[in-house]
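Just below sit the structures, each encoded as structure tokens.
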Structure P
Amino acid sequence: MSEMIRNYDVEALVKSDTAHHLHPFTDHKGLHGEGGSRIITRAEGVYLIDGHGERILDGMAGLWCVNVGYGRQELAEAAYRQMLELPYYNTFFKTAHPPSIELAEKVASKLPADFNRVFFANSGSEANDTNLRLVHHYWQSVGKPEKVNIISRENAYHGSTVAGASLGGMKPMHKQGGKLIPSIHHVMQPYWFKLGGDMDPAEFGLHAAKQVEEKILELGPETVGAFIGEPIQGAGGVIIPPETYWPEIQRICKQYDILLICDEVICGFGRTGTWFGLENFGIEPDLITMAKGLSSGYLPIAASGVSDRVADAVMENGGEFYHGYTYSGHPASCAVALANIEIIERERLVEKVADETGPYLAEAIKRFDDHPLVGETRTRGLIGAIELVKDKKTRARFEPDGKAGTVCRDEFFKRNAVMRACGDTMVLSPPLIISKQEIDALFDIAEESLDAAAAKLGVM
């Protein structure tokens, strides 16, 4: 491995990055004013290594995606072998290739029993575009083309394409690009800590679900085609809904004959201690969005799991499905995803999260419950959140929104660790291979960072 390490001119890279590279979700004026990007050159296990050789504990698994950790040689070898054999061919024109067939079968084997077909894309955003198309195609195929409205939630994240951003409920994204698909509507998110007021969580869960039903009745059930939701809202701030929420959503969708899209981009492939987050909440979807952990981020790939109800209708009555991507089922990406799932199975990472590291994380994070800056901690498997507040008793926030989170995030990065700020909520989602000792190391840094942030914010 050491002979493969390259020496980089880090300052030249920073200068070039500033001159030529537009980053996603970045205030470039602010970034350049701070001296430019930190250059990450290598990674191994749960650690990133920057151009100066500093080791950084990655508490976010990249972007919620590097489930099996960094530096997996067998994933690189899987890509190499496949590229030598068949580097690319499409799955249009009545063709297929072994990796796409094998991966579709493997993914279907992990899904609920009534899911037997998979459609491949390149990102979660694209997979949600596919799901939106499938909803419309399905209702047209069964003679109900008027069911065009889609219900989502405020502060949800379903991608960054036009359809993905429209499905999501992120107001800053809508403000910049406009709410581009008018048939997509948003209702209250099941965020008890922020919106629950004096209601207990169980009562609030029913109240939040009721907003979906009210929107259906407002629009007319005969016009509503689907509801989309993440089992746990990740980028929204790791919003774990009350236990009453999803059963009520399920009842509502069945009562009004509405398709349910379960966005598993973050929760899927072991993050919550089950193969998919839907297993935690008893969700019975019609479409399932997958990405990130499907390949642990080693190559771009995503998928839509399609229930027999939807697949049978569109295959029998829908004719040609005028949809797809040049790289749908890319051979190398499929080969890497297959090898990735084999690692998760062989190392029993789902069981490890359920039985060992998930419970350990849930207990370890409680050390922050009495911190003056912390209003609440919560976890499910290896995903968690630390709510930052100005007043613990009233749950009052700092102004403007995001001020405390930005301060705290920067304190983490100074100490060579990564946790993400979603507004004023610190969120974590480490690789599934993380050890108890590495969780302790991350939380030792978290304690120092919270103390430093609290001092800067005047709450110590």
Structure Q
Amino acid sequence: MKTEMNVLLHIKKTEVGEDGLCPLMGRISVKGKSDSAAQFGCKIRIDPKLWNATSQRCTGKSRIAVRTNRKIESLLLLLRARFNELYDFGDKFTALDVKNAFQGIAAAQTTLLGLYREHNEEYALRVGVNRAVSTYYQYCNTYRLLSEFINAKYKVSDVAVKSLDCSFIEAFDYHLRVNEKQKPVTILGHINRLKSITYNAIYKGILSVHPFKDFSPEKPEKKQLYLTEEELSKLMNTTFDTPNRNFTRDMFVFSAMTGFCYCDMRNLTESDVKKDKDGNLWIESNRQKTGTPEHVMLLDIAVKIMEKYKGMASGGKLFPILLNVSINQHLKKMAKQCGIERNLTFHMSRHSFATLALSHGVSIESISGMLGHTNITTTQIYAQITKQKIGEEMREFERGLMNTDEFSKRIKKGYDIYLQLLDTARRMKEDKFPIEQIIYYTGLSREEVLAS
């Protein structure tokens, strides 16, 4: 049903002023998906003798009647303009929204981009405290794409938050996929950032139902983000043709042995290295991204790498680490030289650490603490269960199961009884017993009796 607005005007005869005039009142009704109505004062006073309830105007051509009718026309035109603006945002609004817009209550109809800008302004204040500047730039990029999409799709500069629904999100997803030609993993990032904005709208009471509840984004194909032990061994044992690539290899291996991400490795200082009472070296620091503590005991390989570059970085830093862009460019060429048929990035070293540690019996709780995660669910993304790990645990399970004496005895006893039944069936067949009778006495199946 098409959304329509009707305005009914009437004078309030119960409130006659000393001048003999009555206040003009209005009643807005919006019919469509949900009928609604709202009363409002027009701020116009009418002579009851001139008022025509049928035409909703003053009768006659006196100067007072003409001037009053002009005010009424201006009022109705303004109401219609506010209604049209709301309708351009979508048809999910009420008569109260029209009234609030007419009376200048801006907060009554919160817009999506307005809410997004508010979020970004608040997020910018948290950069450097508990938020990363790179994530802030990602939110800004999604805002830009969302603004371009709204302008191209709906021919308006903004839309009401209340107009958000599954079709809007699907259209934005389509726009990113077809018009922007973005890959699924990039699209999922934009969709998730938009999703976080709508959560803010729910927390603020602007939305009562999450528009994403019926939307299922296309999940990107999962890629293996960790290196196998064989691949890591190839990388460790290869000598590369430039000092920078050998240095990149060392940094990658150090990260794969400790779990530190790129930005945290850049922040590491010599003061972060601690020695415990047993003489073991530890790195104790806080994650740049979340501020949560990381405690990692250094393996011999990591210690040797640390000693190799000791004193080479300025400002007390542990390593003179290269820019992340340069490191990833080197890793792509290094992968080809090592025969690793995948596109390597530095962050894969962190995934490799978690996965290899899990494969070698380190508990996921310990891995979570070393990675500085506040939630084990996040750790599960990094620590992937490998086929090797599954195979080892199943073999261990089998050994534990079959070494149970009582269980082994039961299996042997059951098999001996089965052989006795087969022998009985064979002898009964030789004595010409009917097949049905043999089945009845032995409990074997027809196929087993025939095969005996």
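Taken together, the values in this text are just the output of simple stated rules run on the coordinates, not laboratory data. Nothing here was measured: the structure is a model prediction, and the numbers come from that model. Cβ atoms are built from the backbone, for glycine too; each structure is taken alone.
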Legend entry - For helix-only ellipticity at 222 nm (-39500 (n - 2.57) for each DSSP H run of 4 or more, over all residues; to 500) computed as -17000, the structure of P, Q it came from: Q
Legend entry - Structures P, Q, by mean count of other Cβ atoms within 10 Å over residues 225-232: label with the highest value: P
Legend entry - Structure from which 17 was derived, percent of Cα pairs over 20 Å apart, for residues 137-192 alone, options P, Q: Q
Legend entry - Among P, Q, structure where distance in nm of label points 7 Å out along Cα→Cβ at positions 25 and 233 as derived comes to 1.4: P
Inset, instruction - Supply the structure label, taken from P, Q, corresponding to relative contact order in percent (Cα under 8 Å, 6 or more apart) with the calculated value 9. - result: Q
Legend entry - Per volume of the Cα convex hull per residue in Å³, for residues 81-168 alone, the highest-valued of structures P, Q: P
Legend entry - Structure from which -0.26, -0.47, -1.48 was derived, log10 I(q)/I(0) by the Debye sum over Cα atoms at q = 0.06, 0.08, 0.14 Å⁻¹, options P, Q: P
